[in-house]
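Got some structures for you, see below.
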Structure 1
Amino acid sequence: MVFRGPGLNYSYSLLLQKSRSEIHYDVLFGFSYMQTRGIAAGNVNFIPLKLDYLFACYNGNIMLGPSIIADYNYELYPDLQSGYSFWFTNYSLGGILQYKFNIAGHKLALSLNTSLIGFTSRQVKYDDPYFFDLSLGYIIQYVHQDFKFGSWNRYNRSELEIQWHPGADSRLMLAYVFNYHGYYVEPELTMVNQSIKLIIRPKSK
């Protein structure tokens, strides 16, 4: 079954720049409400760590480097499975490529991030739907259990972001983000998110 619906995310980012390198740190919390055929579902996404280390090449317009992420997705389908929990957790090491360019005086940046290897946690194919526990302690236990190592044979997490900066004096930036999660072992899972991101930079001298 395919569930669709809106979501809202909040993210905090920190950028450290040097002459030929950048360090990006992000933390994110989001919630999505989805439906299909009148059946409701919810998804909680928590990213406590996303760290990118980019090195400049080709005159500084292209940057690339390693990326690590801890990504939790926790889902509930109360009308479908009597409240039984579903989750997908991944701790991933991957790569990021960023290209910066100008169009008509506007600064743009295109970033592509993909996982290469990592550890995943996913519920078993079947569990008893009538006996479950939705307390915080059990949820934390669920999303950390039965980690397995793998690469693209098991899962992939990829993200494309196109960022627009209207001017040097503007504290506001806009971005379009396309995010894909795929888990290829039963029970399989595919998640696609498209987002419009509003970035508010802090006041600074």
Structure 2
Amino acid sequence: MLLYYIHTKSICSPEESWLENIIEKHACTLCKRLYPELRKNSIDVWVEEQPDISAVNSVHPPRIGIARRDFLHLFTEEVKQYLKLGEVFDRNGLLIERFATFVSEKHMILRGSEKSRLRICEKCGGYIYTSIYPWYVIKESVFNRSIYESWPLDGLVVTEELKNRIEKGKWKGIYITKLPVVDEPRDGFIIPPDAIYPKRITSYEKRIKDS
């Protein structure tokens, strides 16, 4: 079985005031990663400049995927079923119609080689994993769907059937990397699926931690 990782050759810079607001309200202020409850609905973003022609891209920080709407139309039914799409605005608040954000409540974890690194955020307790190429996925992490949002690297993971819909040479600004599906990790780490998300600390938990 093979999956394919669709990832960008560039990134988009967020509009500064929008970024400050979303980090303050919806992210761990130490590792800057968004809390998982925000991904239950679509997310709108404001960017400093118009995105380039890349079919798939990322607003980084805070690591929210965006894609050209005509590219997403290749997977219309799958996107409706598994992803939530939001709007992209420029720094003046004008809608950039040809792009959409995409988020999912569940991610496909891209595992890496023995050179990969893992640490835990001191504030939210979420795993911070650096996945070093060559990438692959663990068989137990594959669930019954054809398109995924990837983690910790931004982008999309699709089945071979969906990958074959992408006409070679037509879509600019992306790489498509083959992902083997293997039985065991090669990085030496145990990464529970829920551990990849930052955890919002309650006032009570903060008092206990600080005491």
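Structures 1, 2 were shown, and distance in nm of label points 7 Å out along Cα→Cβ at positions 1 and 177 at 2.7 was computed from 1.
In this comparison of 1, 2, the computed figure 12 for relative contact order in percent (Cα under 8 Å, 6 or more apart) is attributed to 1. Suppose helix-only ellipticity at 222 nm (-39500 (n - 2.57) for each DSSP H run of 4 or more, over all residues; to 500) works out to -1000; of 1, 2, which structure was it derived from? Checking each candidate, the match is 1.
I have -0.32 for log10 I(q)/I(0) by the Debye sum over Cα atoms at q = 0.08 Å⁻¹, calculated from one of the structures 1, 2. Which structure is it? Traced to structure 1.
Calculating distance in nm of label points 7 Å out along Cα→Cβ at positions 9 and 121 for structures 1, 2 picks out 2 as the one with the greatest value. When distance in nm of label points 7 Å out along Cα→Cβ at positions 41 and 73 is calculated for each of the structures 1, 2, the largest result comes from 2. A value of 16.4 for mean count of other Cβ atoms within 10 Å over residues 33-40, calculated from one of 1, 2, originates in structure 2.
Where a number appears in this text, it was derived from the coordinates with a stated rule and is not lab data. The structure displayed is predicted, hence computed values, not measured ones. Cβ atoms are built from the backbone, for glycine too; each structure is taken alone.
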